[in-house]
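Colleague: Structures incoming, each one as structure tokens.
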Structure P
Amino acid sequence: MHFAVLCSPTSWYLQDLRRAAAGDHELTPLAFRDLAAELGPSVPRFIAGGLDLAAVDVLLVRTMPPASLEQVVMRMDVLGRLEAAGTLVVNSARAVEAAVDKYLASAKLAAAGLKTPETIVCQTVDAAMEAFARLGGDVVLKPLFGGEGRGIARLEDEAIAQRTFSLLTGLGAVLYVQRFVPHDGWDIRVLVVGERMWAMRRRNPLDWRTNVSRGAIAEGIECDPHWAQLARRAADAIGAAIAGVDLLPGRDHELHVIEVNAVPGWQALARTLEVDIAREVLDYVAGQVARQQ
């Protein structure tokens, strides 16, 4: 089976997928910047790096690099039209769009009845300062786009909050302000691949953020049925067949769904649980292609 993989050519994940493919599948790495589309009197064509995407069995999205608004819109439009033309895209353009936009993702999670931290999204300093007060004067400020804990700040001081909001609005940023959920320094990452799920606990004694990229320690743990149910509902709300769902146990004894990543990493989880996640991903996607044919 021929997989086109949107990724960095030096990505660890590309190498892991190639290892897991073990000659069973052909993997061709592609860059988002090389995506192009042609419209004319015949059927539309979709090309990347000289490859006609009609020739591949599936397009696997393994990256979502920073880009301008025009580039992001065009890339998602091309993926969407490629899907409409009959090529399987995993995750779908609609799922990637929803997951990468924290406001849209949070709105979908809340609409699905999942408990998420109280959030206010606004565009002015005055509105953000009102949000800061309404949310208890202890908030987490996140970039609307981004992951792995990058650009996230906890604000507990009114003066610092005002300076931060002023700086960001001056740069044209949207202010995504979320009530800080008191917790005990750990969260749960559930990796969803189709109907299969695995979980790990991430502890960080040095930082309130629990991302492994921020120094958290990954621990293997059995995926509790309740966690699995929440992760399934969260992935379904976003529309992601492959997803990393972050669950935060608060000191209020509630499980909060913090984020759904539609391009989830699995390096720490695979190492911790000793599971060949790359092979699981390939097998799942190959099965979806077979069902589609």
Structure Q
Amino acid sequence: MKKIILIISCIAMSCSVNKTSKNLPDFDYEGHRGCRGLMPENTIPAFKKAIDLRVTTLEMDAVITKDKQVMISHEPFFNHEITTKLDGSFVNEKDERSLNIYGMTYNQTQTFDVGLKPHPRFPDQQKLSVHKPKLADVIDSAETYTTRLSLKPIQYNIETKSQPATDDIYHPKPDEFVELIMAVIKEKKVEPRVIIQSFDIRTLQYLHQHYPTIKTAYLFEPPSDKSFAIRLNELGFIPTIYSPDETTVTALLVKQCKELGIKLIPWTVNDINRMKELKQLGVDGMISDFPNLYAVLKSAK
């Protein structure tokens, strides 16, 4: 009975909250960290390549520097898999977490290269010298590039890399984190084309309370013994998007999301056959390291 009441309540909430989904494309082709399988992740060249491949959304991760700049990076430190130091040596796994971006100014972060080291899991990734960019510079670059190519305006799916255990260590608390991101978004006037995603429900709850017109994506990673309904109940509102690990997507989950007016966009889908399966199941988009596969998906009947 409690579960039924919860679901009915969720459906009622979705009637007003999910007006934010109206600007989403019919099917959302997202480039994960730009296009991590092909170019250095979360860099301007990667985002431009994803635009060349006609993604509808650039997916990226945000962290905060010591001087309160919003920078694009998957980790709040310099990952050993991708980082070269100023002297040409590689960062090792033992030392990576000491290279805390939240403890560095933006200028200090620019002494680390994140495009020259061969990636152990993405051997086809093009190597070039490149640094972690500011969110503002990514938006400026993408807006200029899409205009030059006469393409539709691109969407931005920005993840807050935060968790309670590392508040004020690797990142600010959710309210400050969100406000810093929103300041950039408002300055660049791209609010209708922005999604804020997070595993940290505090981020999404703050957004829902203070910026209800901004689209939200609730990220989910297994394992978890919590049902879909319980996770939504903990969140406390209906997000625009539910974005789970692609291995957890089932016909039942598709049905549940559609009943609640939630867009279902799984990550990270890197196999063309799985892409076809998921699209056949009825997902509303997907996130991939290899957006070059989308051309094959679009041509499949």
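Values quoted throughout were computed directly from the atomic coordinates according to the rules given, and no laboratory measurement underlies them. Because the structure is a prediction, the values reported are computed rather than measured. Cβ atoms are built from the backbone, for glycine too; each structure is taken alone.
Colleague: Determine which structure produced the value 2.4 for distance in nm of label points 7 Å out along Cα→Cβ at positions 43 and 187, calculated from the coordinates; the candidates are P, Q.
Modeller: Details: P: 4.2; Q: 2.4.
It traces back to Q.
Colleague: To test your reading of the models, identify which of P, Q gives 17 for relative contact order in percent (Cα under 8 Å, 6 or more apart) when calculated. Please list the in-between numbers first.
Modeller: Working: P: 17; Q: 21.
It must be structure P, since only it matches.
Colleague: Out of P, Q, which has the highest value for Cα Rg over 2.2 N^0.38 Å? Before the final figure, lay out each step's value.
Modeller: Numbers: P: 1.05; Q: 0.98.
The structure with the largest value is P.
Colleague: Quick one: distance in nm of label points 7 Å out along Cα→Cβ at positions 27 and 267 came out at 1.4 when computed from one of P, Q, so which one is it?
Modeller: Numbers: P: 1.4; Q: 2.1.
The read-out was computed on structure P.
Colleague: For FRET efficiency 1/(1 + (r/R0)^6) of positions 107 and 251 (r between Cβ atoms, R0 = 25 Å, to 0.05), find whichever of P, Q sits highest and give me its label.
Modeller: Values: P: 0.45; Q: 0.00.
Max of FRET efficiency 1/(1 + (r/R0)^6) of positions 107 and 251 (r between Cβ atoms, R0 = 25 Å, to 0.05): P.
Colleague: Also, quick follow-up: Where does the value 47 come from, among P, Q, when percent of Cα pairs over 17 Å apart, for residues 35-90 alone is the thing being computed? Spell out each step's value before the answer.
Modeller: Numbers: P: 36; Q: 47.
Of the options listed, only Q reproduces it.
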